1. State the single structure among 1, 2, 3 that was used to calculate distance in nm of label points 7 Å out along Cα→Cβ at positions 89 and 105, giving 3.3.
2. Out of 1, 2, 3, which has the highest value for FRET efficiency 1/(1 + (r/R0)^6) of positions 25 and 289 (r between Cβ atoms, R0 = 35 Å, to 0.05)?
3. Which structure, out of 1, 2, 3, was distance in nm of label points 7 Å out along Cα→Cβ at positions 33 and 329 derived from, given a value of 3.3?
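Nothing in this text is a laboratory measurement; each read-out follows from the coordinates by a stated rule. Since the structure is predicted, the reported quantities are computational estimates derived from the model, not experimental observations. Cβ atoms are built from the backbone, for glycine too; each structure is taken alone.
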Structure 1
Amino acid sequence: MTAISPSPLGEGRGEGPAFIRTFPCVSCGAKLSFAPGTSTLRCEFCGAENAIAADDARVEELDLDEWLKSLEGRAETVESEQVRCGKCGAEEVLQGSHFAARCSFCGSAIVSKSYAGRRIEPRSIVPFQLDARAAHAAFHDWLRWRWLAPMDLKRYARTDASLAGVYLPFWTYDCETVSEYRGQRGTRRDKTTTWTAVSGRIGHFHDDVLVPASHSLPPSIAGALARWDTAALVPYKPEFVSGFHAEAYQLGLAESYPVARGMIDSQIRGLIRRDIGGYAQRIDSVETRYGRFTFKHVLLPAWVSAYRYRDKVYRFVVNGQTGRTSGESPLSWWKVAGLVVLALVVLYNMR
């Protein structure tokens, strides 16, 4: 993929219709929404469908150094924005990190006037593959395996939970590295470890190292969003976002790069340990040469839910591409106590 020179928001690509749009149904005038797992827009009111036009656009890699220089001294505006629904006329406030949502009164798609004041637009996206029905099924399956949850959790969660489809912002980084290392290989024999000095050279291409750019989901439920098939990325089209919530990045390019660098360094140490081999490994020194960094700003799909149980809110997420799930749930202390007692009985009988 070819690296693209900087063209921040409003310069080159332009604002408004070229990036953020709503699509009215030609039959009833309601706003069309993207139908997950398809290449069509669908009207939720009359069922009409419009095909999303194909083109020859490619997923773009951007040169990190050039873009960081272009953004120096350029402030980003992170403010709430008031927008009017084109269907019912109601006014909504989009929070500073959102640029697409649904009207709270009629459910129609609404969008901000720009990409929430950010300087870098997303140029790649993984469209939703799971629809709301599949996401609800994944949620119910997840509830079924909460062995330590209270008995009545399923009843509370099923009646209170509602799922919202949202595109979350990520940064991806590519870089070629060459690392020379010195270390020691441990050989186990007769309960003792013998260490032998080793050295080597490791070359590796780090492809699509993912850094989350949103703070809206706590780490405790983000496990389902750790793995993605980035080969499914396609060039951004506003049609894919229509009818869904979408967030702009909260962690900027300059702030996300050190995170990616740390992830790459961790990968390198893992590769070195694998190269050393043996029973155990020690790494004494590493010298790494980094090639040119490129990046992409991408949007990835998730179904997010919050449900209430006994006056406390728990959150849950379904990966909108893979269907993986993770979330929070309350514990039944009676079940936990019973499990502890059972474990103690088993240990006692093993003595």
Structure 2
Amino acid sequence: MVYTIDPLKDARWTPFVHTHPHASIFHTRGWLDALRRTYGYRPVAFTTSDPGGPLSNALLFARVSSWLTGRRIVSLPFSDHCQPLFHSNDHLQDVLTYLQTETACQRWGYVEIRPVNGTMSGFHPVASYRMHRINLEPSLDEIFQTFDKDSVRRRICRAERAGLLEKHGQSEDLLGAFYKLLILTRRRHRLPPQPYVWFRNLVQSLGDAAEVRVAYTQEQQPIAAILNLRFKDALFYKYGCSDTRYKNLGAMPFLFWRAIQDAKGTGANEFDLGRSDEDNPGLVAFKDAWTKSACRLVYWRFPPSPAHHVRSGWAMRVARLLFAHLPNRALTTAGELVYPHMG
């Protein structure tokens, strides 16, 4: 028997997530609440656990309903990965079979699962990425020596010699500096930025589990920023942005290293650098310079419908030309309009 639960209302959810060895920040109520508050996505989980007993397994999704891209359930929108939380393959298969049956009954366009690893029986691969992780268990000196000498270590030293300053926290000032740099970065990529309210909701919903780090010149000019998330003993890099006029100062490696130092000091043993498109060699090379611990991340879908990637097709090529020339206010408005349909 497969049961449906609401992770935001079921009292068993948080204790279950905090004790399951494969859970991540993307399973937490804070992340789910930010998705709901920003985009209206309603979370739902499927389990073989009886409602009257303890919760022992779950496959987590968010419902996406869009007049533009259709109805589907995704595990999870805007999340790099979301591992099914099961100890038994038989129980997982029960849920997968149930979802395949329910797809037609519920009139879902598709069901998408984004596991860290594993094959989803009956589902089809629709997208592939690279995922990098840094092992933080060795000493800081040992970790530093594993980084690429030219791409990372020298740039960190250059940033320190330049006297770059770093501030971190959850303040509105830091979030504002981060977002201005994000607009610059997304414009370079000819894409609209995510809505500002998404980042504000992340900070409000996750609290101390979300952290913004901004690098400044000695003249207090913000030149790079990252947004990291923390869950138990793992740190997650989620967003990064910079002003390329100051690229020679090494601000991004400087921020990564400061984040690693602080995470190591508070007991973290892993830094998840997230997913990278396999057709983005620049980003893959940047992360390869930090760690050789990379694996293939595969997304699975039933039925095998075409992927709804906004980067594909002639329409997106035209849109990117437009995005590159929009003023900031229009660009951010475009993001507010587009992202709810993308999950």
Structure 3
Amino acid sequence: MSRARLSLVTGGAGFIGSHVVRILAARGERVRVLDLDEPAQSFDGVEAVQGSICDRATVRAAVDGAEWVFHLAANPDLWARDKSSFARTNFEGTKTVLEEAATAGASRIVHCSTESILMRPRGEDEAALDGELTHLTPEDMPGPYMRSKFLAEREAFAAARAGAPVVIVNPTLPVGPGDRRLTPPTRMLLGFLNGGFPAYLDFAMNMVDVRHAAFGHILAAERGRIGQRYILGGVNLTLSALIAMLAEITGRRMPRMRMPYGPALGFAMVAEFLADHITHRSPVAPLAGVRLARAPMVFDSTKAHDELGMPETNLRRALIDSVTWLQSRGLVRRRLPKLCAQGMEPAS
């Protein structure tokens, strides 16, 4: 009887990565996790390696024997005190993983990119995007996070052209249970749940159930075409529609005041200056996020559904699971009348 396939998941203790690990383990496959943190849960057949993708020797040891490599390790934040950390982790770390995985003979390498680098100026063909914007450059990116991920994705496409078995996936904003590190979408939800935002900047976005985004990575390894991009998206909606959905789910009043882009940009510039030079804590409204909100971030995931078989997202269910998980961790400070009345159990 042949041994189960070994998959390496970099960033396997993170939000999407932990769900990739969970799915692979449930299928009886062997998994090796490379992450700075230990996974929150242990599973049979899962080996945890604590280390950085910036350490080539660590990466070389981690990819040894792995047939599939899922590269999700990254700094996902929109602000950092050390701006150079984005390039070091997201770009240089990705180069190292791609090179070492190809050298080790991995049969499939799935690179996790992001939808945030597929931005367009407002008014420029606002139809849902389903492919690559070839005219974009690093200078078009509205902050160091996006710039580093843009360069990393360009490296992944170059590796595929050079013969490496690389498939690129671009998850949209993930939502659901298990976000231990509180990535930007979850922090945004918490801000509304805890009454931290008296006003909001409306914008168009796409949200995906994190479990479906994770499954999309595995489907990309199984069925994806080398050198192709797959947008792992769910539901297109505006922030105002998301706020209304949160109000309906929780029974809490949500902010009704919309902030124009100009004042929001000014507020973000001041907040980022204070974060950079005084508080050294992440600002409530990172400047890169406000700038990104000017672009129509709506996406068409037909290619991922048709070619990979990725499931459709039930956004309401994903939001309920996210909120109940956050409640179970004591992160929601206000009572949520509807969820309490319905006796919703936290998602695992």
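1. Computed on structure 3.
2. Comparing 1, 2, 3, the top value of FRET efficiency 1/(1 + (r/R0)^6) of positions 25 and 289 (r between Cβ atoms, R0 = 35 Å, to 0.05) belongs to 2.
3. 2
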